[in-house]
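Next come the structures, one after another.
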Structure I
Amino acid sequence: MSSNAAAWLAAPHAPLTVADAPIVPPEPGQIRLRARAVAINPIDRFKQKMGKPLYGWRAYPMILGFDVAGEVDAVGPGVTRFAPGDRVVALATGMEKSRNRDSEAAFQLFPNVRADLSAPIPDDMSHEAAVVLPLALSTAACGLFAEDQLGLSRPSAAPEDQGQTVLVWGGSTSVGCCAIQLAKAAGYRVVATASPGNFDYLEGLGADDVLDYAGADAAARVAQALRGHEVAGAIAMGAGSARACIEVLGASAGTRKVAMATFPPVDIDALPDRPGPWTLMTRMLPRMLAGMAGLSVAAKRRGVARSTIWGAALMDTDLGPAIFESFLPQALASGQIVAAPPPLVAGHGLNAIQPAFERQKQGVSAAKVVVTL
């Protein structure tokens with residue numbers, strides 16, 4: 001049997017280091033992958049930077065990562081959808097409190113993943129393209145379809161026209177690209193925001209109208225574009241997106257609810273590289289409380305409800321299998337869902353994951369940072 005290795009986070013704020021990791025037999029309902037690509041999400045490097053206040057149930061040393069694609073190496077008892085050698089993309093759930101297992105995190109050569117949170121990769125799609133999807137798709141699906149979020153009709157191969165419009169603020173983000181496609185696959189009209197350079201790309205993903213999010217009048221312009229349409233709600237990504245959506249929905253007809261996919265209104269990248277308890281208490285907490293209070297006041301004034309999306313929440317409901325098992329395989333095979341945004345390959349090998357964190361921190365537009373393995 002091949003040996004396993006992982007990019008380990010040994011201590012709070014420490015750089016990732018590559019070292020051996022055990023190969024764990026897959027449990028019932030699981031498959032073990034030989035990982036070929038992983039994607040970087042902001043939450044990965046936020047955990048490295050923040051230490052215990054984020055994912056505090058995880059013990060050091062730990063393996064991070066949510067997005068993985070590769071070939072099936074072994075199948076657990078009861079798994080019939082996959083066989084060794086199948087090419088698969090999956091949401092790794094080892095960071096979640098209910099799992100809390102290094103063997104189920106993405107940043108290693110042989111991770112275990114849930115079969116019902118995995119989907120086959122079409123023959124003409126590369127691992128590095130497919131791996132942009134899992135956490136972003138999960139987050140978008142939770143925001144759009146979960147009962148405690150917008151609770152919209154679910155996607156299908158032949159969607160019926162819902163007669164309503166979904167607002168996707170931050171359409172060129174990874175979550176935004178998935179939200180546009182999922183909303184269209186569920187039969188909704190989509191209005192999205194982005195910078196002008198990404199308008200054509202988002203229209204190609206299915207957005208019916210794309211508007212510039214920049215400028216003091218952005219919310220007013222978006223509200224004008226929604227006039228005459230019944231709104232089904234909004235999903236918000238990016239700094240300032242929740243407040244903008246509150247303003248738009250407050251001036252629109254239909255469902256006044258925004259599902260927020262962005263971390264609480266604090267710029268974590270602006271904090272020191274090794275924020276201690278004093279920094280968190282004096283800089284982060286007051287800003288977070290003030291930001292949330294401001295959103296609460298604005299939402300109450302305009303009659304807009306809010307909810308915060310936990311990206312992997314679908315793992316605990318039937319929404320997870322409904323997306324990854326029932327919908328995504330045929331949607332990828334038919335081209336109804338494409339892997340978007342495109343990957344920005346930042347390196348090869350587990351040692352490239354830490355530099356990829358830095359590349360992701362620099363910012364990307366309509367792209368997702370990926371490492372091949």
Structure II
Amino acid sequence: MIGLPRSIYNEDHEMFRQSVRDFVAKEITPNNATWEKDKMVSRESWKKLGENGFLVIQAPEEFGGLGINDFRFNAAFIEELGLSGCSGPAIGYPLHNDIVAPYLIHYATEAAKKKYLPKMISGDYIAAVAMTEPGAGSDLQGIRATAEDQGDHYVINGSKTFITNGYLADVVVVAAKTDPTKGAKGISLFLVDSTMPGFSKGKPFEKVGLHAQDTCELFFEDVKVPKENLLGKVGEGFVYLMTELAQERLVVALAALALAESTYQITVEYVKERPAFGKTVADFQNTKYQLAQLATELQMGRVYCDKLVELHQEGQLDGANASAAKLAMTELQCKVADVCVQLHGGYGYMWEYQVARAYADARVQRIYAGTNEIMKELIARKILK
């Protein structure tokens with residue numbers, strides 16, 4: 001990389017970053033190949049993350065968290081996972097920390113917080129969020145899962161699909177219609193425990209990429225959910241989802257950029273060693289220009305994302321800018337992966353090479369957390385309002 005100073009991080013952040021880097025090198029990178037075969041990370045890895053204080057660090061101390069309300073620590077954690085090139089963990093762990101946990105911290109009842117947050121912090125409970133359905137993806141207003149008020153509890157029926165962390169999940173934030181006649185205003189959010197009767201999971205999907213990350217369908221058949229597991233107010237679920245999606249899209253952008261940087265770096269090392277026509281691949285002008293172009297775009301992405309992390313820390317990141325980051329960084333990740341496969345030649349298409357796995361892993365980033373077409377729509381709304 002070209003390398004510019006990064007002014008948003010201080011010594012405390014860098015010490016934390018180094019501790020994450022050391023943990024990743026010891027506990028994640030050596031195990032990733034096994035996890036890819038298993039289609040999921042191990043539960044033991046979640047426990048070790050908890051033991052080292054890397055899970056839900058923003059949770060209040062009364063629930064066992066560190067009470068660190070500084071997203072720069074979260075961003076450093078996401079970056080170091082991505083820089084390892086281990087795409088599955090780089091997606092699954094931050095989803096638990098930075099996408100699911102905020103729903104509990106911001107909207108859960110005290111009883112629910114006491115029940116679930118300590119276990120999420122320790123790694124005993126793995127969390128997921130269930131919005132997407134077989135017939136409703138980016139259009140969340142189109143969900144069909146229902147939650148019927150039965151007095152002292154709700155009864156949830158329906159199904160969800162493409163759920164990250166789904167197979168291992170112990171607690172799931174579920175979006176369901178409490179009033180199907182009200183569209184977006186009829187959506188509410190609930191915490192569903194995997195031990196609740198009527199809740200079941202499908203087998204992990206055979207995905208093109210992200211093989212070390214469990215993704216599956218979830219099924220809800222007359223699942224009784226106590227009233228204390230309602231998140232916030234009835235009918236406000238869509239508002240909560242829209243509020244939290246800015247951070248979710250920033251998380252995806254940060255992971256995408258770090259994973260792209262990892263792919264770029266392994267390619268730089270490869271072309272310097274790979275012989276061709278009495279030279280190395282790095283000696284050819286095309287290689288130099290391709291790498292220079294990618295380095296420039298990655299550096300621009302790093303400066304951009306740092307600025308958005310800074311804005312988010314100040315409470316000023318809006319949905320349009322988060323959508324722009326998600327759009328730009330996931331497109332860049334796919335571009336970097338494609339160019340780097342080409343620079344590897346035939347070996348770039350071999351699964352044993354990290355660049356091949358990076359290529360397969362990158363593609364879905366432009367689909368989940370709202371497709372990139374939806375990102376463009378959201379950006380355009382701000383431009384044209």
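We did not get these values from a lab; they are worked out from the coordinates using the rules stated. Predicted model, so just to flag it, every value in this text is computed and none were measured. Cβ atoms are built from the backbone, for glycine too; each structure is taken alone.
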Test item: distance in nm of label points 7 Å out along Cα→Cβ at positions 31 and 335 calculated as 3.6, pick one of I, II:
II
At a computed 44, 29, 23 (Cα extents along the principal axes in Å, for residues 119-222 alone), which of I, II:
I
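Identify the structure, out of I, II, from whose coordinates helix-only ellipticity at 222 nm (-39500 (n - 2.57) for each DSSP H run of 4 or more, over all residues; to 500) was calculated to give -7500.
I
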Could you tell me which structure in I, II was used to calculate FRET efficiency 1/(1 + (r/R0)^6) of positions 135 and 303 (r between Cβ atoms, R0 = 41 Å, to 0.05) as 0.55?
II
Have a look at I, II and say which one yields 12.0 for mean count of other Cβ atoms within 10 Å over residues 7-14, as calculated.
II
Comparing FRET efficiency 1/(1 + (r/R0)^6) of positions 127 and 175 (r between Cβ atoms, R0 = 25 Å, to 0.05) across structures I, II, the largest value goes to II
With FRET efficiency 1/(1 + (r/R0)^6) of positions 111 and 239 (r between Cβ atoms, R0 = 25 Å, to 0.05) derived from the coordinates and found to be 0.20, which of I, II does the value describe?
I
